[in-house]
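Next up, some structures in structure tokens.
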Structure I
Amino acid sequence: MINEQSHKIRFPFTAIIGQEEMKLALLLNIIDPKIGGVMIMGDRGTGKSTIIRSLVDLLPDILVVENDPYNSHPVDIELMSDEVRQKVNNQEALDIISQKIQLIDLPLGATEDRVCGTIDIEKALQEGIKAFEPGLLAKANRGILYIDEVNLLDDHLVDLLLDAAASGWNTVEREGISISHPARFILIGSGNPEEGELRPQLLDRFGMHAQIKTVKDPELRVQIVEQRTTFDSYPQQFVLNYEQTQQTLIQNLLESRQNLPLVKLLYQDRIKISQICSELNIDGLRGDLVTNRAAKALACFEKRRQVTPNDIQRVIGLCLRHRLRTDPFETMDSGTKVNEVFKKIFNDEFEYS
């Protein structure tokens, strides 16, 4: 099966200068999709879309059932469509292929039917079958769903997306007919804060929040402009120059995904993470869970089997800053407040940083 995405020439991820916070958040979500996605906010023209689309070339291959609209897993029951599960139960042979994890774009004007899928009520009533036309959530299963300008998307639609991302399932109900299918995807949203933030209740559902800023250093700006100009003029040669660094990163991500279950986070450090969340008055337990997962993913990415306080410090701002606000009109904390509480709780162990 040919993946059209693989034939597009994209700016190499390893060639991107700066924006380390955003790049780290994206890589950690590839290693552990259960972190819960990333919300990326920043000025126009700062390369948000370029960086996100460059992820496609880093994504590993997965085994899928051929011609299945949900990218069903050939073995894992939880990642199968009803049709594939029925075939497995009947001991029918499955045609299995390998394909790259996909990045699906969700256009700003998409309707609920386009996103979630539609049920043909007439066919269902007349023929007695559940006629379902899959939507973007079906295509995104076991992949990445990207929404540019997510802060301009209707809150109701954002809520549906976040519910599906959290539960791993998409359910469509029409006229008493209900159809569900697996929808396990990494949700990535981006937007310009000048056009408004998501409501805190929705923002909290994203695992991480990265801030991306316009580069101020003149020499660095020139370097970025020259690099982009070279890519636009000689894209194939430019990509070739970064082939080795790209392959090294791809291999590291693959090994990290495999080795993640081996990484340990000490009990006393888990207690301290929860102390920080408690002191910051963060509602619920998402902050604790995401920080634990992100710290483990970072340690694994850097080929260590135990999380250090330094790992926690590097990810905790990304995991908690968007959970501090209760008032939609408050300004997003840059991470300073989180870092102050981190230093206070970890005190002597802060020497790692």
Structure II
Amino acid sequence: MRPLLDVRDLHITVRGLHAVRGVSFTVRAGEALAVVGESGAGKSLTARAVLGLLPAGAEMRGSVRFGGREWVGAPQSAYRELRGRRTAFVPQDALSVLSPVHTVGEQLALAVRSVRRGIGRKAAFAAAVAALDRVGIADAGRRARAYPHEFSGGMRQRAVIAMAMINEPELVFADEPTTALDPTVQAQILTLLGDIRKETGAALVLITHDLGTVVGHADRVLVMYAGRPVESGPVAEVFTAPLAPYTAGLIASLPLVHTARATGRRLPSIAGAPPSLSALPPGCAFAPRCPAAEHSCTKTPPEPAVAAAGRTVACHRRGELPVPLTRLFEESAA
């Protein structure tokens, strides 16, 4: 089956900085892909490139095919037909989307009327109420007449999800949708996204820095570091047997409280910080932080290679290191 979204060798330059370098991935109809990495990995920029929402002065090259059409180089007028109707975006900060001077229902109704030409105000507002009810907001008819500041953080995020899904898009990008929420509400929002995805058949690209949110909420995962792809594959396989040291470090640093209590060890972590885009090392960008790096790793960046069916990894030492790779970081925390 042809992918709904097919991104090949995507490069993005912003103000002279090569922010995204050689990213490739596919998303099929109804599938959930998680894009994971630390801040500055290029996750959000990649999503915005697909939606035609890059900042002024940014340039991209490569291939982005959605629905069988090439979108690199497409005019903004074409993107306006794409956004809202066939694709949607859920940001991490709901208040950056919701206007404080209009009720939540008015804003959802506007999203309906911008796509469904000819629909009346009453019908659009009724659709807004139904959308709020769909995402679990109690007494949706009354809440639709409230302003964003009258909603809790979790309710605002639900309202933004309702706005994204109200026109039943084929593909939804959710950019850190649970960052500002407490753990209980985080779980509710992620479950809600999954339930709506299954109900509507929409594909989902979940962008997150937290690998813990991926399990149970995504089918496949793409790990990025310093603008480059590091590893990709089915979630269960990547979690149980990571092939790249960076992926192993992210998994090892997950705060599993029961494990920490049982061993009495401090939580493993990845030393250092991601490099600045203005001072990228000549070889593997992760080499300065990698406990398995050798001198050869610092010469040229590793290219993604097929490691197994459905899995790719970009590491000069792939296949050489002992498994499980998480031991590289667990031993440092002993």
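Nothing in this text is a laboratory measurement; each read-out follows from the coordinates by a stated rule. Worth saying up front: this structure is predicted, and the values here are computed from it rather than measured. Cβ atoms are built from the backbone, for glycine too; each structure is taken alone.
Things worth noting here:
- Structure responsible for 0.35, with FRET efficiency 1/(1 + (r/R0)^6) of positions 160 and 304 (r between Cβ atoms, R0 = 35 Å, to 0.05) calculated and labels I, II on offer: I
- Source structure of the calculated read-out (Cα Rg over 2.2 N^0.38 Å, for residues 144-287 alone, 1.23) within I, II: II.
- Once FRET efficiency 1/(1 + (r/R0)^6) of positions 216 and 312 (r between Cβ atoms, R0 = 30 Å, to 0.05) is computed for every structure in I, II, the highest value turns out to be that of II.
- Test item: helix-only ellipticity at 222 nm (-39500 (n - 2.57) for each DSSP H run of 4 or more, over all residues; to 500) calculated as -8500, pick one of I, II: II
- For 66, 50, 37 (Cα extents along the principal axes in Å, calculated) the corresponding structure among I, II: II
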